[in-house]
Each structure stands twice: as structure tokens, then as C-alpha cells.
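> Structures follow.
Please treat every number below as a calculation from the coordinates, not as lab data. Keep in mind it's a predicted model, so treat the numbers as computed, not measured. Cβ atoms are built from the backbone, for glycine too; each structure is taken alone.
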Structure P
Amino acid sequence: MAFRNYILVCGGTACESVKSQQIYQNLIAACKEHGVADEVQIVMTGCFGFCEQGPIVKILPEDAFYVKVKPEDADEIIREHIVKGRQVERLLYDKSGSTRHARVEDIQFYQKQFRIVLRNCGFINPESIDEYIAREGYQALERALFEMTSDEIIEELKSSGLRGRGGAGFPTWMKWNFTRQVKNDIKYVVCNADEGDPGAYMDRSTLEGDPHSVLEAMTICGKTVGANKGYIYIRAEYPLAISRLEIAMAQAREYGLLGNNILGSGFDFDIEIRLGAGAFVCGEETALLQSIEGKRGMPQPRPPFPAVKGLWGQPTVISNVETWANVPVIITRGASWFNKIGTADSKGTKVFALTGKIRNSGLVEVPMGTTLREIIFDIGGGIANDKKFKAVQTGGPSGGVLTEEYLDTPIDFGSLVKAGSMMGSGGMIVMDEDDCIVDVVKFYLDFSVDESCGKCAPCRIGGKSLARILEKITKGNGTVEDIDTMRTIGEAMKKGSLCALGQTTPNPILSSLDHFHDEYLAHIVDKKCPAGKCKDLISYWILEDKCTGCTACARKCPVNAISGARKEVHVIDQNACIQCGACYETCRFDAIEIR
């Protein structure tokens, strides 16, 4: 049945948290009320990526892009746009306040993006296998089963240049080939969906918006390496992704695309979901495999590597969601197509979760080689509230802090490491002039220390030692010698830790010591926090020449530390002040300063 209009409603976790499900239901009800239910198809999709502007409603064929939609807007959208043919101007994306964009291609956020992994997110109903098939879905599996040998599939992956997107960047074809070459009756295929970086949600959104792409890729891998069983290890706190995976798996089995004798080929392959309890260390592949086996998730020494001896001691191919999502496209469109995207040693695209002090936060997929400047200022729209850019953290809690001089660094596996950071799984957090680097680094370190499994001494002891030193510095008790001590401990952790968690935990400290040495000295020598974030190093003072005696600050102070009669200059009792900042945020006359 052909419809006059198609309405796509963002159904990712972020938009669902602000009532996109209710918007969807209200649109359906409004269509019935206005008598156009037979002319319009309404689809709940995955994430559109432009999370800053959600909930998003997109209408085809006009490609109208409505942002920050509320449930009560549904009736107006149907009445005006569908019935009367007039777009609802106030809901169209408006970046500058003067120009409204009705079409997606006119929006700067999308103009430099190139979607491979996120190709179906925001376009299809992730709970419909038919819609996935309509967009080249399962064509790659058909080719792998009936047209290509295992050698040819391996060669296609090798020619494509695909490398793992989980952080290490290991060649995907080589991992598959290691497992394929092992003579063994039992082999496994595992998807690592244990995404735990603060601010990162790339893999979760991919599974929410396009679960079949991962199922198809894992099945292709099973056929290639000789495995008949797969596992998807995903955090239990991702209920929407889990639900859509379960629906997708049931549909694939119904269509003969998963299970016994797939498409009559004689090949058997099925997948189970295993839920993780949220341990960050289980993102490390050997710890993840231990968890699937029902053991405590702790990294194991390598070699042997999982490709040769992994799950239950059997050869195992393990990759993250983003890596898997690339595979069907490579098999369908060819390695030569994929190989033309990206740089010499980093092919294809990379998905980033762009967050922090940025105007346009969201999911961004760009060709490898795109610069940090392009992502932050062209796609991200620059720093929020017209503040000054200070730094960007790439690679999550294990990455480095990069300053303005590195903004023209191309995003690829080698360049970011050379600059003192890493690509990691794809977290990208932007900081502005109001952020304290020492405080930010302390946050990341505290996270890594909490998530350490404690198995090896360099990580267990080194991480806590670094945390204690940073705590001293932020409280004004640090010494200049602490800087050299942190460097020494950090280098020891990088060399001696068992897994990547411990090896990369010092990265934020080491990179920030290189780029923000003066800010550390301000905390240590001057006993001041230049950004005004470290409470023990700041104080609030009322300026006599600006105070009007309005009493707003005194009324807001939770500990009654401010005194003064109405229309007289007020005074803050420094001994009673708890540095909460309530007075500073309340004053309308800029009469309070931080010292």
C-alpha cells in the first residue's frame, strides 16, 4: 500500500526519555481524528543522531525536519502539514534564529557526515525486518552463503582495510583468519556491546536503530570461520537495545536467516544475548569472555589470544558493535568502495558521541581523516554560550586531553595517538574556558579507579596513588614534586598493567600535564583554581561598588553566610561560606566575584 506521507519519529533512548513514544501515539490519534490515517504511515525509528534537538519528527517526501517536538504538537503537525500542506514553521530546525531549515541536507550538523554504520538509524523501523531487507539488508549474507568462499570473504575484508572500532584498531580480516585457520569443531562469534565510557552511546544507538546489521555480520563471520554459535554481550541497563535485539532475532529465525539450515544452505548459526552487570572492565575482551562463562570479569594474560583460545577455551572472534555494522556494507558494496573512504591506514568512517560544552551534541559519523576542528566547529556548531574552546577529550576516560593547537589533527588511528590521545571507542567530550582541567582529569581517574578489577598491582595501586595525589592538589595541599611523581606512576602503569584499562588510565593525566602544566602549578603554587571549580581553592567576594543591597544573594545562601541590610553593601563570612556558588549564580548585577 502506497502512502502520501511517511512520518518518522525518533525512537532512540534520548528521545524516548522526553516522550517521543507519546508523540508517536498522538500522531497516530491525530491522523485518525483528521481522517488521514489511510494516507500516512507513522514509523518509530532509531536515533537520528542530532540529540541536541530531540525529539525529532521527519516527514517525507518533503524531508521536513521538526525538532524539539512535544506531544501536544502532534495535532498541529497533522492538521497543518498533512491536511493543509503547510509546514509548521516554529518547529523547523533553526540554528541562527533567522534561517529555518526544512530539509536535512540544509542542516550543517549533517553536511560533513557520511553514514555507513548509522546508515539505517533514523530511516527504518528497527523492529521491522522487512524494512531492513528493503535497504539491502541480508544481501551480504546471501552472497556469503551462496556466492563467496571463506577465502574470498577474508580477502574482501582485507582489501577493505577495516580495522576494529573498539579502540585497538586491529585488522578485522586478520582476527577472522586466525580463528578460521584453527582446526577445531567448536568456535564462537561474540559481539562486545558492553559500552561503558562516560558520555558514549554509539553502540547502544546502533543496536536500537539497526539491530539486524549486527546479526547479519555475526552470521557471515560464523560461516567464514566455521562457527555455529554467537553471543551478544550487552549491558543490562540498555533495555531498549535489548528489546529490539530480541525482536530482531525472533524475526530472523522466522525468516530462516538465523538458526538451523539458514536459507537452505545447510549452515547452522544462532545467537544468544548475555547481560552484563555494568562493569567497565568487561569491555576488555578477555574479561568479557570470562563474564559470559559465568565467572568474575577479570582480564586474562595474552597470548593466547581469543581468536585462537577464547570462550570456554575455544577459538573466538570478538568485535564491538560498530565493527560488526560495517561488515554487511563491505560485502554488499565491495571492498573497493569502502577502501576509498578514509585515510591510507584508517579506512571507512568513525562514529563519535559528541558531548560536553558543544552547541550541537549528538552522534556523528564522519570519514576517517576528518579533523577535530571540523567535528567540533562545523558539525558541532562550536562552543555553547559563545564560550572559548579549552580542550577536547577523545577516547573516553582512557584518552587524552587535546588543546586548540591540535584542532587540525585528522581523526585516524595514528594521528590521535601521536598527539597524545586515542580514538578509543568514540567518546568525544568538549570543554570550555569554565572547565578546570585538574578537576576533569580527577573525574576520569576516579571513574577508572572505581572500575578497576584490582587483579594487577600496577593498576590497583597506581590508580589509587594517582587519585590521592590529585585529591591533594584540588584541596590545595599539593607540591611541585607531585607532578614528577604522577608522571613516574603513570608511565609505570602504562608499561606494567595487565590490560588496556590500567595501561590507559594515566593518559588523561599525562596529556594534561603536557598541555596544562601551568594550570597544575596554579593549583599547587598559587593555591588557586583558575576556572573556579575546585571548592577548596576558591572564595566568593562581594564588590562594594556593584552591590545594590537587593538581598537576593543572602536569601539564596543555604548557610546564612551573607549579611547586610536592604540597600546596603552585603558581606560574605568567609569562615561560614561553603563555596556552593548559589550567590554567584543569583546576583544580577555582577557584584560577586570568584577569587
Structure Q
Amino acid sequence: MHMRILNGIAASGGISCGKALVFTHNSLEVSREKIEPEKVKEELEKFDIAVEKSMKETQALFDSIDDDTRKEILETHIIMLQDPEYLSEIKDSISIHYQNAAWAVESVTASLIATLESSDIEMLRDRAIDLSDISRLLIENLSFKRSKKLSQIKKEVILVADSLLPSEMLTINKKWIKAIAVDTGGRTSHVAIFARSFGIPTVLGLYGASLKARDGDEVILDGNEGQIVIRPEWYVKKKFEITKANWEAYQKELLTVAKLPVISPDKKDYVLKANIETADEVAPSLEKGASGIGLFRSEFLFLQKNGSLKEDVQFEAYKEVLEKMNGNPVTIRTIDIGGDKAVAGLGIDEENPILGWRAIRFCLERKDIFRIQLRALLRSSIYGKLHIMFPMISGLDELEQTLLVYKQVQEELRANKIPFDEDVKIGTMIEVPSAALISDELAKRVDFFSIGTNDLIQYTIAVDRGNEKIAHLYQPFHPGVLRLIKIVIDNAHKENIPIGMCGEMASNPYATVLLAGLGLDEFSMSPSSLLEVRKILRTVKYSEAKQMSEKVLKMNSSKEIVSYVKQWMSNRFEHLPSSHTL
């Protein structure tokens, strides 16, 4: 068999070499039988028993683990197993269409999965995996057959799979899995989340790796570049050995700067913060030198709990993050739902959600939900240094309405003698072009700005970042985007308020010097990017960065800017990964 090189999505960094273990899902054989009407009651009882057994097994797994992220995914499974609409459809298939229980589960689930997988929203496509996981468990409990479990692996392997379910990721023994290669999946899938959490090098979206590899084949996996090599030739192995040694040495070198101040050689200070979704990410953020949390995405609490969070549940979540940060500032963004982050039961179902009822627009219409969150946030503020940030503000009227609700909640707490920090800093994200263009006025009314480049780029260039057909038009280095960023930074500084960036552009090392030169004060990013950006900012003089940005602002095309920036950075830094978007 010849060597095969496959390229996919770099989901979790690292380089590993080992023997393949190919794991594919052989479909459970479902007996599709029409039942007699008098057997309907018996089949419904069988189904109820299978649901109860599946609930107990999932609950037992939930109770046996400590990791909050994994618990939240299992909690999603428990919610789905109790979903009256899902269960009712299956029971209808049994009682109306006379399908046996396993067939009913299979057919109803297949229809729902097809709907989810046809969605343009990656997060919804990923939810199809949860549904597949649950239906498989139900069918197993109906047929009394069990598929092979990954927990049975007892030797070091590189796992090559056609797909991986959340429950399967929960049962793997990290001691034996050196790396993971999967035919399917994207950067927001549970496999990617777990892989990063476990520190396992992973490449997803390989489309056929499980068919091209065999058990025992030697496999090299590069999670930095998103590539695997099956049955590598000797010269490829030599090359990867050098690459791996260099990468590991560089990681050790980066760790030496984790606790050093972020100051340029000509004494310009910067602030580095982390973007997080759960309290579990606080520890790695501090270990990698974050001086605060620049973005806590509070909507993930709602997404994980199916939109049913109560005030006390939110309060405990915010309090936990603030306490774990030991007095370092924590910026919590109010719920940014809608768009590509749908929450069941809140009435958000639109043809064009990216430009629709989302973020602060939703909050100002659903003040009942917004007030609950603001109360929880303010109550938690006495446990640390809280900053509150409002998403998707598009104009002055919107900001003033938002601040009015905030002040009313403050008054309510004072009247009820509920303590809170009277000096909580209030800021707004700049992610809508109209807000960028009037940022001189917005800056007079808030304590800080944070630029959300993910949305600012797509709105400025009119490119849906989830649409693969026009993905090439999504250009962070578009001259129009860079000029808007410069306008916002200058307007913030005129009013003497700090300005940061929490969008993906802040974590792109190729953009670091350019953003510094434009005058950005704070960079906030995923914990895994902190060390690379810190090293760059400590290495380059601010005067050099300023010269670079001034030259870039005079350029007229993305192509020209990308070419110049890539050349400039590559000449100074040899370890920048090619997988970053330019």
C-alpha cells in the first residue's frame, strides 16, 4: 500500500506519530417490522423502558465525571431524552404507523438529523451528532446489542474514525490516544472542543481517512497544519521528526515568557486577556499569562441549558469565574443569542438571522430575560472585578436604551438592599459599521470598547462568514476593515478609554504587529494563542509596528496588504503556523 497524504481542519495543535486504530460505526441492524394493532401497547411499554434505561445510563455517566464541559454535553443528552416532541413523534410512529419501537426511533431520528445537517449553521449541524448518539443508545437498549466501546483501547494509538459521538469522546482513555483523525467535524464540534480540552492533537474534516487507513498502519498527524500522512515514506518521517522537535522546543520557549510583562522593547505596554465560555478555562488562561478575561461568552450558559437558566444559576456561574480570576478583571458579554446561536423556546426563527433579531436587539425586546441577567451580573460583582459589555450596539439610541435598563436594575437592587459593586465598568462591542462610524459619540458614554472583528468583517464586506461559496471574500485584511478599526481606536483614545479586540483577528499572530501599530491597547483571545502573541508583542518595537500600520493604511487591496504583512512577519518570526487565515 502506498503513502497517502490527507488535508483537513486543524482542530487541536500538536504533532504525533503512531499506529492507527481504525474505528468505524457499523450500523446497528434494526428490525423493521409492522406490528399488529393489539401489540401497540406492548411496543410502547418497550420504548418507555428503553428511554428510562437510557436516562439512567446517561445520568450515571454524568454523575461519574467532574469536568463541567463534558457534564453540560451530557445534560444536553438528558434534555433530549426528555424532549416531549421527540418522544411523541416516535410514539406516533408506533401507534399510528404500526412501526416496531427500534424502527420508529430510527426513522424519526433520521428525519430530524437530515433537517439539522442541511442547515447552513455549523452549530446546528453539530447538534445532529448529539441526536445520533441518543438514538443509538435507545436502539441498543431496545435490541440488547452493544457496539464496541473506545474505552476498551489499552495501547497507544492514533485514532482514525469515520465520526465520533460525544459519549464516545467521554469514554476514551487519554493515556492511550496520542492523536485523533476524523472524517467529519468542524472547529465548533464537540470532538474539537474535547480534543483541545484533553490536549490531544486532532485533525477533522478528512473525508475518507477511515477508509484509507488500516489497523496498525503508521500515521503521522500534524494538528497545527491540519494534515495526516498514512504509511509515510522514510524521508517524510525524517521531515516530521524535525518538525515535531522544533515545535516542542518552541512550545517550551514560549512558556518562558508566560509570566513576563507584555512590554515592547521601546516600553509600550499591552494587555493580554483570554476569551472563555466556561469557568474550566480560567486555570489554563492564568497559566498562559492572561491578565484578565476579555470575553466571557455568557450565551453559552443558555445554549447548554436549552435557554432555561434562572437568575441564581447565572449568578453562581459568574461568581465562579470572578472568584477564580483572583481580582483580575473579567469582562462578561451580555447574551449574544440569535444569528448562528439559536436557543430553543425563545421564538428566534428567521430567514436571515445574521441581520435579524439577535444580541442587544433581542435583549431590548425581551427585557424580562435581560433584567434577570443584569441582576445576576451585578450581584456577582462583589466577588471580583467585573466589567459588563453589550454586543451589537448599532447606534446611540440603542446604547441609551440599554444603559437605561441597566440603571433601572441598579436602582431595583439598591431598593432591595442587595449589595453590588457601584464601580462596575460598562463597555460596548464595536462590531457593526454604523457603531464604528459614530464611535466618537459612543466613546463618551461608556468606559471601554472591544472590537468584535468576526461580525465587523462580515458586515463591512457584506459576507456571511458561514457561507462556504463566498468564504474567500471574508478578508480580515481588507483595507475598508482596517480603516474602520483605525477610526474606532483613534476615537476611543480621544476620550481616554481603553480599546481592545476580542474577535478572532486578535489571536492571529500575523495580525499582531499591525494591530499594535494601529494603536490597539488590549488583545483578547483563546488561551492557546496567548503565548505566541505575547512573544511577538515583546519582540517588536512600537515604533516599528506604527511604521508598518501607516504603510498598510495607504494600500488599496487585500492582496497587497496580505503579501506585505506575511512577508514582514515571516522575516521576523520563523515559527508562525501557515494554517492561520491571511
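> Identify which of structures P, Q gives the largest calculated value of distance in nm of label points 7 Å out along Cα→Cβ at positions 168 and 568. Working shown, then result.
Details: P: 7.1; Q: 4.6.
Once distance in nm of label points 7 Å out along Cα→Cβ at positions 168 and 568 is worked out for each structure, P has the highest.
> Continuing with the same structure: Quick check: 4.2 is what I get for distance in nm of label points 7 Å out along Cα→Cβ at positions 16 and 336, calculated from one of P, Q. Which structure matches? Kindly include the intermediate steps, with their values, before the conclusion.
Numbers: P: 4.2; Q: 3.1.
Clearly, the read-out refers to P.
> Something else about it: Can you spot which of P, Q the value 5.4 was calculated from, given it is distance in nm of label points 7 Å out along Cα→Cβ at positions 24 and 528?
Details: P: 5.4; Q: 2.8.
Value 5.4 for distance in nm of label points 7 Å out along Cα→Cβ at positions 24 and 528 corresponds to P out of P, Q.
> Out of P, Q, which has the highest value for distance in nm of label points 7 Å out along Cα→Cβ at positions 104 and 512? Display every interim value, and only then the final one.
Numbers: P: 3.8; Q: 5.8.
Of structures P, Q, the maximum of distance in nm of label points 7 Å out along Cα→Cβ at positions 104 and 512 occurs in Q.
> Identify which of structures P, Q gives the largest calculated value of distance in nm of label points 7 Å out along Cα→Cβ at positions 112 and 328.
Numbers: P: 3.0; Q: 4.0.
Greatest value across P, Q: structure Q.
> To which of P, Q does the computed value 23.0 (mean count of other Cβ atoms within 10 Å over residues 384-391) belong?
Values: P: 15.0; Q: 23.0.
It traces back to Q.
> When volume of the Cα convex hull per residue in Å³, for residues 136-295 alone is calculated, the result is 158; to which of the structures P, Q does this value belong? The partial results should precede the final answer.
Numbers: P: 121; Q: 158.
Only structure Q yields this read-out.
> Tell me which structure, out of P, Q, gives -15000 once helix-only ellipticity at 222 nm (-39500 (n - 2.57) for each DSSP H run of 4 or more, over all residues; to 500) is calculated.
So the calculation was done on Q.
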